[in-house]
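These are the structures, in structure tokens.
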Structure 1
């Protein structure tokens with residue numbers, strides 16, 4: 001059993017392979033957090049702080065404690081806990097006071113699913129256990145169910161919350177957290193991933209101060225600006241050593257991690273739906289569930305935290321049909337043509353794709369309606385007859401006949417004012433009566449809280465997918481929400497109902513077309529989250545294809561998300577986002593460190609460049625299984641060092657693919673060695689291949705795993721900027 005209950009002490013212990021999470025019921029009333037960290041046997045409980053008049057006492061019969069000082073698993077509002085609550089409810093009389101106390105528990109031998117939201121899952125009954133803790137507000141009769149699911153093999157615990165209106169009145173839920181944890185100290189650094197379009201997931205590390213912090217989005221999407229991932233780490237934690245607590249959410253809308261240090265140095269984390277502009281009307285006997293929060297602990301630094309996340313996401317979040325399925329090498333026409341293409345140009349690109357060894361051709365924006373720029377036709381999901389006179393089916397079949405699968409770009413959640421759909425159904429948009437509509441990229445957002453809109457989109461997209469041999473869909477979303485309003489619902493519900501509609505729509509499509517690989521996109525990585533990845537097992541990491549910028553973007557993304565979820569393309573130079581000119585090998589090595597694609601016009605390449613591209617694709621395919629399904633480890637950070645390095649390791653540690661990148665040359669640069677901390681120190685490794693022209697595998701004597709681990713390999717000096725290399729080492 002991974003979940004145990006000590007009845008005399010009313011103590012719950014949740015164990016994974018290497019971690020323990022424990023709490024107890026204090027005073028027979030409140031679940032109090034005891035411990036989360038390395039696997040341990042917890043024999044002693046909580047000792048309360050001294051009572052004082054500014055921390056009032058909620059129990060007349062026991063004045064030894066205040067909720068203001070208890071490290072709680074779940075916090076109510078208005079009865080002596082002045083910190084951020086887990087729940088806030090408004091009753092019909094305007095009161096918001098609640099006092100949820102312990103009622104009972106149940107342990108079930110499986111992962112309990114969520115009814116309305118994407119969530120983690122288990123394949124076998126023994127893979128996960130779930131504790132359901134029930135709390136009750138005695139005055140109103142309302143109940144809270146706290147769900148703790150333990151995934152022992154990945155060192156992950158998930159949390160979610162359900163509120164049940166057991167009262168006789170209509171309630172308004174103003175806040176409901178997915179999970180809360182009150183640490184007993186605040187000696188942490190906070191790591192989070194902020195940014196903007198084309199520079200997503202900038203890794204920021206800062207000390208936790210004795211104040212409130214918030215990692216959040218209020219944009220109607222998880223967003224470019226903050227990712228739902230964050231980590232709390234010991235100030236001395238590195239990639240390889242130290243305590244690390246990782247957090248994430250399986251959700252794609254506005255979210256919030258509220259962090260707060262109490263006067264007693266307790267540190268509260270409350271995570272889940274952003275309560276900003278949120279309210280949910282709950283009738284008697286109705287319930288509402290929060291998104292799921294993902295927790296993991298590592299005693300061995302950030303790399304181990306990432307490994308826990310990577311394995312958990314692949315095993316328990318991604319679709320089992322695609323979680324370990326090798327991703328095809330694709331060519332996307334966007335940066336090759338933008339909107340300016342016709343059938344002949346596409347056929348030439350497809351022929352080049354076949355010649356270079358690509359396996360998938362993706363037709364991006366501009367193929368539908370009267371779409372020649374970004375001012376029209378979103379919503380009109382039928383072929384542009386001037387560009388595709390023979391239709392999608394003909395060009396898709398042409399690709400298949402040339403041994404290249406066919407994929408298509410769509411942006412179903414959006415509509416252009418200049419479109420047949422908008423002219424026929426302007427009421428389908430999110431819009432506020434008597435107020436002007438705010439456009440982003442010349443487009444409006446369809447109201448996916450409206451089931452009629454979702455049904456229309458399903459019918460249109462299903463018709464499209466049935467008419468042609470389409471094996472891949474790139475699903476884009478190029479703006480954030482404004483004028484969030486609906487005549488059908490309480491206004492505080494609309495954004496969340498939008499995502500319930502979106503998830504239901506995508507689930508219908510992926511169920512109806514189970515062999516189609518869906519890729520998420522939102523102006524690049526603007527919705528790179530576990531809610532989307534649950535249905536679409538890979539995401540376009542960023543619209544920025546500049547290799548130097550991608551070092552940081554891909555490095556930071558890997559903190560929370562596995563490599564097999566990341567699209568990475570070789571693009572043309574000068575780069576279309578930065579204007580930077582980098583060598584082909586540098587661009588290829590960066591793009592090889594993800595799901596490889598090509599984002600340029602191969603018909604414009606010289607014969608030598610086309611040959612080089614073909615060779616890199618061949619090289620990538622030879623290592624694809626290791627890259628996409630091996631273990632990925634970060635070695636040297638582009639946020640801290642002039643040298644960036646990472647490696648891919650096979651499950652038995654007998655294969656190592658090591659990459660190193662030096663974007664900018666420094667005069668009289670010191671020698672640099674690159675260690676591979678995860679090499680097996682009991683094995684000898686031989687060099688199978690390398691990108692060093694002056695290093696031949698047959699001239700490279702075996703290197704012992706202990707030397708790789710503790711000493712490393714030299715990064716050779718070379719003149720000029722944008723230098724990169726790889727070593728493929730194998731123990732026979």
Structure 2
């Protein structure tokens with residue numbers, strides 16, 4: 001994608017749209033009230049709009065609406081409780097402790113509930129100064145409700161007028177992430193790129209792809225309008241999304257023993273040709289993403305069929321001139337052709353040539369959605385120190401209430417107390433790694449932003465010019481809030497300083513105080529993640545490992561189902577594939593967080609890294625095998641292959657047993673056919689299948705060994721009785 005398109009694409013993106021929506025909801029009340037000489041009233045109204053706006057995260061329209069309503073109700077209740085208890089230091093400390101715990105525990109439900117909880121805590125912190133009487137506090141409550149209602153009017157109106165816009169933006173972002181994943185796959189054919197390093201980047205990319213895919217599913221398929229609408233727009237977006245997921249799977253099936261591929265085919269130069277064609281496919285995906293985001297009809301920029309024909313000729317020439325078998329190259333070529341077919345289909349949808357195509361998995365789309373109903377049993381189940389959410393809620397409760405009490409006893413300035421508590425709130429996260437990362441980002445962003453704010457206030461005395469700059473900084477900050485946190489803080493700090501300058505305080509002194517308060521709050525949050533119910537990833541890896549093993553097991557069983565004609569529809573197969581993607585992303589996230597923990601906690605990093613890579617290889621080879629089974633005539637598969645399949649599944653069963661406890665959901669081994677009614681063949685395809693299955697057996701065995709090593713070194717496995725003398729379970 002060209003730089004100009006990258007820049008304009010950001011202005012079309014959901015992030016800029018979100019920043020613009022929040023800016024409109026927040027700034028317009030201030031401007032209108034300022035015109036009537038009520039600047040403070042406008043600020044209080046804008047606060048309600050800002051709180052509800054920040055809770056309005058992307059998702060299904062219904063969830064967004066309910067989320068904003070719940071945020072408004074809980075925010076109003078929080079203001080009321082805070083107003084009634086502000087007169088007593090002891091009572092207010094107790095209220096902070098209770099509300100901090102309850103609102104932090106909302107994270108057990110989903111990300112939207114967690115955001116609402118954070119916004120309610122922010123409302124609480126804003127209202128704990130105790131300078132106003134009850135009547136005035138309830139007047140501010142009224143202003144909060146007016147601001148919240150104002151923002152909801154804006155958001156609901158945009159949803160009504162442009163119901164598909166958020167889906168377009170999220171689809172565009174998903175396609176860009178898939179394109180990035182495909183670029184990393186292309187790097188495996190570059191002999192200058194380190195294979196192991198590229199694997200780590202690939203796993204990180206897979207996490208991002210999965211997150212966007214799940215968001216897009218919610219946006220598209222939780223709204224009946226998207227699928228059952230008679231308009232072409234909803235059908236168009238749904239069909240493209242379905243092909244993007246299939247394309248992503250196809251990119252996973254282009255997996256081979258890359259070290260061996262490089263040795264066998266690197267000197268011929270044909271791997272460079274393969275990489276070049278894949279990169280052109282990624283440019284096509286970038287183009288599609290940009291056009292969808294810009295609400296334009298995408299048109300091809302390359303003739304990929306011609307490029308593949310050239311590559312096919314090069315492979316044929318290599319086959320004729322070399323003693324090395326060209327079958328792996330031909331398989332790679334088939335995969336690339338399948339990827340380009342999906343790209344061609346997407347372009348056809350853009351031209352509305354095939355928008356009436358019926359796809360079974362779209363009709364059954366609701367089976368792919370996450371169950372996000374508020375289950376209070378889930379809340380009760382997490383009331384235990386073994387729950388990371390419970391530990392985080394306790395830590396948040398202790399830190400906010402304890403800091404508030406201590407600073408008040410020390411007669412620390414009211415606004416300084418608020419800023420320190422705010423810093424603790426935004427920095428303190430469930431995991432140590434994320435707390436550490438947010439701490440550094442917040443401090444750096446505050447220092448740089450404070451300097452920028454000071455320069456603006458010293459050099460620009462004109463109030464109108466300052467207000468215009470404030471609006472620009474506000475828009476940039478909230479457009480980058482979910483993309484680049486440190487940049488968001490850099491622009492957020494000066495707009496706060498500029499806003500405070502309108503109240504008559506000394507801006508330079510205020511900047512110095514804010515930097516000091518941010519440092520104090522960040523230090524407290526960082527230390528608390530060490531000593532107050534610390535939440536180390538090494539204590540939680542067992543559950544992620546088991547989930548991924550079970551998902552891969554069920555994914556591989558789809559091969560036997562296909563062979564035995566036991567698959568009633570493609571939906572079941574794709575559901576198994578989805579579970580692998582989610583479990584892989586979760587395991588990858590766990591590994592990333594593990595790397596950010598102190599060195600003395602990283603006693604299993606090497607083993608977890610190996611486990612993650614082996615699982616990625618295993619799921620990729622499974623995808624390759626399943627694609628072969630679906631596309632090819634099954635007469636190439638024989639009973640020897642069936643035995644190999646069961647052997648790989650047996651290795652996974654033993655590994656799953658190794659990491660299971662009585663508290664886990666029961667695991668039922670698969671019982672399928674015992675014999676195929678097919679003749680034994682010795683075709684080239686049959687030999688290639690044999691090699692693939694042998695590799696699956698080897699990887700499943702390596703997984704078992706790596707998991708055993710993990711179990712022996714990690715504290716998270718202490719509840720499990722391990723086999724003695726290295727015997728298998």
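All of the numbers you see were taken from the coordinates with simple rules; none came from a lab. As the structure is a computational prediction, the values presented were derived from the model and not from experiment. Cβ atoms are built from the backbone, for glycine too; each structure is taken alone.
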Practice item. Using helix-only ellipticity at 222 nm (-39500 (n - 2.57) for each DSSP H run of 4 or more, over all residues; to 500) as the calculated read-out, with -6000 as its value, let me know the right label among 1, 2. Key: 1
Practice item. Compare FRET efficiency 1/(1 + (r/R0)^6) of positions 261 and 573 (r between Cβ atoms, R0 = 25 Å, to 0.05) across structures 1, 2 and report the one with the greatest value. Key: 2
Revision key, fill the gap. Working back from 3.0 (distance in nm of label points 7 Å out along Cα→Cβ at positions 197 and 405, computed), options 1, 2, answer is structure 1
Study note, to complete from the structure: Candidates 1, 2; semi-axes √(5λ) of the Cα gyration tensor in Å computed = 44, 35, 20; producing structure is 1
Point to revise | Top of 1, 2 by FRET efficiency 1/(1 + (r/R0)^6) of positions 245 and 341 (r between Cβ atoms, R0 = 35 Å, to 0.05), largest first | key: 2
Study note, to complete from the structure: Structures 1, 2 compared on relative contact order in percent (Cα under 8 Å, 6 or more apart): the greatest is 2
Revision key, fill the gap. Output 185 (volume of the Cα convex hull per residue in Å³, for residues 109-348 alone, calculated) maps, among 1, 2, to structure 1
Review point. Who wins on FRET efficiency 1/(1 + (r/R0)^6) of positions 237 and 709 (r between Cβ atoms, R0 = 41 Å, to 0.05) among 1, 2, i.e. which is largest?
Key: 1
Exercise for review: Tell me which of 1, 2 gives 1.7 when you compute distance in nm of label points 7 Å out along Cα→Cβ at positions 77 and 93.
Suggested key: 1
